[in-house]
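So, here come the structures, one by one.
Derivation of every value follows stated rules applied to the coordinates shown; laboratory data play no part. This one's a predicted model, so the numbers in the text were calculated from it and none came from an experiment. Cβ atoms are built from the backbone, for glycine too; each structure is taken alone.
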Structure P
């Protein structure tokens with residue numbers, strides 16, 4: 001597997017865990033599972049999930065970074081990560097939260113992000 005594809009797949013996995021760490025507790029609370037948990041319990045659970053995120057994020061950046069022989073500049077890695085984060089977040093939100101609706105301004109924002117990816121990969 002080439003380093004560009006591996007980097008991309010690791011970033012996706014990382015962002016799935018990140019989204020669950022950052023927003024999954026909201027779903028657990030709204031469904032009644034963690035409603036009575038103390039805040040420190042929710043934080044510890046999120047930290048545990050975030051540890052898994054870092055287990056994918058750090059290798060993705062090390063493998064993908066051009067300074068380590070990868071194909072991407074630091075700016076390209078960051079912009080890719082942000083776009084992946086938002087795509088994963090929208091999919092998660094549509095699945096987990098009944099009240100979440102994708103609106104025209106969200107789609108326009110994604111278009112701008114796609115433009116950002118295009119611009120950051122230009123020579």
Structure Q
């Protein structure tokens with residue numbers, strides 16, 4: 001079946017005056033939507049060590065490790081515990097379940113979307 005060039009001419013002319021539908025990605029950064037779920041960021045000062053985030057993570061991407069006990073100047077008989085978080089970003093599905101289930105707002109979701117690496121072990125993040 002032979003198609004005629006004249007049949008495509010109106011479509012070609014219409015697209016000559018339209019803006020491009022794509023973005024020149026590496027040279028122009030994309031705008032992140034308002035409710036974008038990036039990588040969870042951990043604030044160790046707020047963590048109480050309840051481990052709810054570890055229990056609720058469907059991908060088992062979070063490990064909370066108790067680091068040390070710090071003497072609390074307000075109550076020396078009750079030492080304050082310090083924790084660190086180990087995030088396996090190669091397993092994380094960015095569902096924000098850890099943010100929703102944390103009672104002390106220890107987590108926030110950042111807006112990073114360029115996290116690709118060649119070695120999956122480099123995706124492991126340790127927050128102290």
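A few points about this structure:
- Structure (P, Q) behind the derived value 18.5 of Kirkwood radius over Cα pairs in Å: Q
- Winner on mean count of other Cβ atoms within 10 Å over residues 17-24 once structures P, Q are ranked, highest first: P
- Which entry (P, Q) yields the derived value -4500 for helix-only ellipticity at 222 nm (-39500 (n - 2.57) for each DSSP H run of 4 or more, over all residues; to 500): Q
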